[in-house]
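I've put the structures underneath this note.
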Structure I
Amino acid sequence: MFMKKTVIIVLDGVADTIKYRPTSLELAKTQGLEELAKVSIAGCFHPIDSETAPESDAAVFSILGYNPKEINIGRGLLEALGIGVNISEGFEVAFRANFATIDIRNMKIVDRRVGRSLGSDEARELAKSLNIDLGKYGGYAKVYSTVGHRAVVIIGSREKRLSANVSNTDPAYGRVGRVSIALDKFEPFVAKCKPLDDSEEAKITCELVDEFTRRAIEILDSHQVNIKRAERGLPKANAILLRDAEDRYPNIRPINKLYGKTFGIVAEMPVEKGIGRLLGMKAVEVSPPSGVAEKDLKERLEATLKLLNEVDVVYVHLKGPDEPGHDGDKKRKVLSIENIDKFYISPLLKSVDLSDVAIVVTADHATPPELKAHTSDPVPLMVASKNLKRFDGLERFTEYECCTKGSLGIIPHGYLVLKKVFELLNQ
């Protein structure tokens with residue numbers, strides 16, 4: 001094995017749909033990525049399959065070599081692990097949550113993410129007010145704000161066993177097993193929790209979830225944080241939407257044993273941190289995104305270089321391009337890509353030797369601004385190293401270049417990718 005170190009850089013949602021060309025990657029000025037493209041072998045892959053628009057957790061598991069349809073882990077647990085929160089199996093259910101803006105007269109959702117305007121300090125105050133008893137079955141709720149509008153909610157019972165086999169109250173997501181699927185169409189109203197089996201545990205869990213939802217709206221709508229937001233003309237964070245329930249810890253093979261290599265992770269969002277912890281990766285903590293690209297990316301670069309001295313493979317997950325994709329803001333998505341190239345990719349290339357360190361660049365899914373949602377489109381993949389026996393002649397890292405010029409072709413499933421990458425690097 002000639003390649004000692006590998007950095008896998010996942011640009012969250014960086015891909016677009018080729019039919020909406022020029023894509024964000026094609027519009028962006030990316031000197032660092034172009035330098036990597038010249039010494040690379042490339043291709044594209046479907047993160048899950050050609051029909052499934054993946055959520056980030058399923059896509060990340062897939063990229064790391066785990067078939068998400070087999071591991072079946074609710075994202076609520078991953079988000080909880082990502083912030084250092086554990087659950088009592090059988091008596092607590094963890095949910096991923098969003099603070100949202102609703103019309104309390106009819107429960108219609110005005111904005112699922114409070115217009116992305118909720119500060120983390122505000123969210124912390126709101127979360128504290130939702131740590132409540134639920135009045136039956138010894139039920140209770142524990143709420144932890146994470147980043148911006150995002151949160152983790154634990155629904156528990158001191159008397160009854162609970163079940164994660166329940167539906168989401170966030171209507172934008174359906175469930176297939178434990179995996180959430182983004183829906184193309186949905187009714188924009190806070191959904192009731194529905195048991196997905198006939199068990200008493202699922203029925204009780206939904207009763208507690210619905211009681212929490214009702215009480216949360218009452219508390220949040222009149223909370224001082226929201227009164228002040230309304231006075232400033234900002235939307236209220238007056239509801240909380242739950243999805244991706246989980247009530248157990250899965251039995252999953254550690255990634256170091258899967259590949260016979262040591263792994264580390266640099267991630268800024270709880271779900272990726274949780275995946276890293278679950279799989280046994282060595283983690284370096286970095287601050288949540290501050291909105292100052294140069295500062296944030298410098299910190300992530302320093303963490304990457306630190307881990308490179310300690311492990312064989314460093315997985316780096318950079319959130320930047322996904323949010324403007326969801327917001328339909330192509331100009332801001334292009335700027336996000338350019339910032340990553342300027343403040344992370346280019347400085348990384350100055351800090352490592354591509355004869356000793358391979359750099360893999362890809363995406364976890366496509367988030368085209370034209371659609372404002374994740375899609376099942378194939379995403380670009382680039383494996384760069386000066387030690388490769390051949391190069392594909394790429395000029396740039398874009399969807400079209402990788403899919404049409406890349407000798408790896410279009411790989412049908414993300415969980416096949418990393419094995420192919422290591423085989424390529426070990427030739």
Structure II
Amino acid sequence: MFKHLSLPCFLLALVVPSAVFAAPKGEKVGSIRGVTLPALKSSGNCTQDAKWNEVKIGTFRQLDCFKTGDGGSVNLELKEDNSTFSIGENSLVSIENLVEKDESGAFKIKLDIRKGYMGFGVKKNRGNEVNFSTGTAAASIRGTEGVIGSNDKSFFAGLKNGDLMIKPNGSDSLSIGGGQTVLGREKFIVLNLKSSGDLSFAKVLNELLSDTTMSLDELKAAVEKADETYQAAVLASKTAHVASGMAADEKVKDAVKLKVPHIKYSSYDSLRCFANVSVSGLQKGVKTRLSATLDGSPISEMSVKRDMPKRVALRSGIHEYEFVVENEAGRNSVKKTLGCYPMKPFSVKVFGNKNVRLQIPPAPPETENVIMQTLQFQIRVPENDPIVLNKVTVRQNGKVLLQERLSQIQNLDYQIPVELKRGIKNRFDIEVVHKSGYVVKTSKVYEVGK
């Protein structure tokens with residue numbers, strides 16, 4: 001059996017005590033008891049540009065922020081109380097308010113789960129208050145053990161024991177107890193699961209909730225199936241004492257649905273000849289390949305093990321590329337027509353002497369005194385293709401006579417009729433710009449006697 005609770009996702013709120021006080025000056029109220037790398041910490045800043053340092057055993061304080069990677073974790077403990085908080089892998093959690101000791105000796109702490117999940121074990125009958133906030137909901141607990149997490153506007157919480165009260169705006173309260181898990185997005189369901197409150201199982205929930213393509217009913221079925229698989233793996237691990245060398249945490253992979261990874265094109269560099277793509281949705285332990293084709297023919301292939309940006313080498317000229325990421329579940333790809341123009345020297349040959357003096361008699365009276373010549377030059381590029389050119393400009397005594405750009409450039413041989421004037425130097429400057437930015441300049445001068 002499960003319950004549906006229809007709620008606007010952003011209106012969901014839980015009962016959160018408002019009293020927050022400062023810790024006694026100089027008192028150490030909390031300690032970092034265990035760390036599994038990769039795990040980083042910053043103080044007073046929880047953004048990407050924060051100054052991150054590797055987490056070390058010691059004291060944690062207000063506004064400390066913890067970031068974990070694949071397989072990373074951080075275990076926090078309240079001084080003298082021994083209540084614990086375990087930050088899971090690929091998570092971002094900040095200590096929003098300082099842990100304190102009030103008149104009764106109880107502690108208060110507020111943790112902001114910006115991404116990922118964490119477990120908690122808060123001692124009973126001591127008056128301790130623990131507040132959580134996420135991008136979707138908030139929660140307050142006293143004396144209980146379980147997990148809580150947030151992923152892409154999704155929320156989940158599970159308890160081994162104790163109680164958790166959810167107070168939506170304008171609706172009745174929703175309460176879960178030991179052995180129950182609440183999860184969802186716009187709507188929420190409560191499930192009775194044997195794995196409720198288990199930190200390793202929280203990793204499975206976090207991954208399932210990241211698949212936004214599943215409906216609530218499909219999510220329910222996937223979670224219940226994962227619960228069965230997880231419990232079977234735990235039982236097998238205990239019975240066989242992990243004789244096969246595979247711990248229960250590894251067997252949990254079977255509970256996670258194999259997904260097709262994603263690929264996204266972002267940009268390319270036409271001079272250094274590489275494209276930037278990013279792969280995402282990779283699953284730990286699942287073999288994944290990234291490959292590229294040029295005009296339908298394979299040109300490269302590599303294995304990828306985690307979500308990250310990748311550079312793929314391009315070939316000279318303009319070609320159609322397909323970038324493909326695939327695993328056993330299937331493939332995704334993106335196609336782009338890209339041009340690669342590495343920096344290559346080239347030349348411009350002007351036919352005839354560069355300085356020409358002409359002796360042409362004046363025209364008879366009352367006739368047009370026009371002196372015509374043909375300016376002939378050839379652009380010599382290694383590719384022997386005008387597609388690699390950006391601009392061709394010809395000037396006569398500083399004035400633009402001809403200018404062609406990109407697709408206007410149709411050939412490499414030019415024969416331009418020009419009109420000369422008597423008694424001056426008729427200077428023709430030729431400038432050719434390659435798409436790589438390489439520039440060649442040359443000139444030719446005609447002089448006509450009076």
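Readers should treat all values here as calculations from the given coordinates under stated rules, not as data from a laboratory. Everything numeric here is computed off the predicted structure, so don't read it as measured data. Cβ atoms are built from the backbone, for glycine too; each structure is taken alone.
Can you tell which of I, II yields 72, 26, 20 when semi-axes √(5λ) of the Cα gyration tensor in Å is derived from it? This figure was derived from II. Consider the structures I, II: one of them gives -3000 for helix-only ellipticity at 222 nm (-39500 (n - 2.57) for each DSSP H run of 4 or more, over all residues; to 500) as calculated from the coordinates. Say which. So the calculation was done on II. Once FRET efficiency 1/(1 + (r/R0)^6) of positions 112 and 224 (r between Cβ atoms, R0 = 30 Å, to 0.05) is calculated for all of I, II, which comes out largest? Between I, II, the highest calculated value is found for I.
If you rank structures I, II by relative contact order in percent (Cα under 8 Å, 6 or more apart), which sits at the top with the largest value?
When relative contact order in percent (Cα under 8 Å, 6 or more apart) is calculated for I, II, structure I comes out on top.
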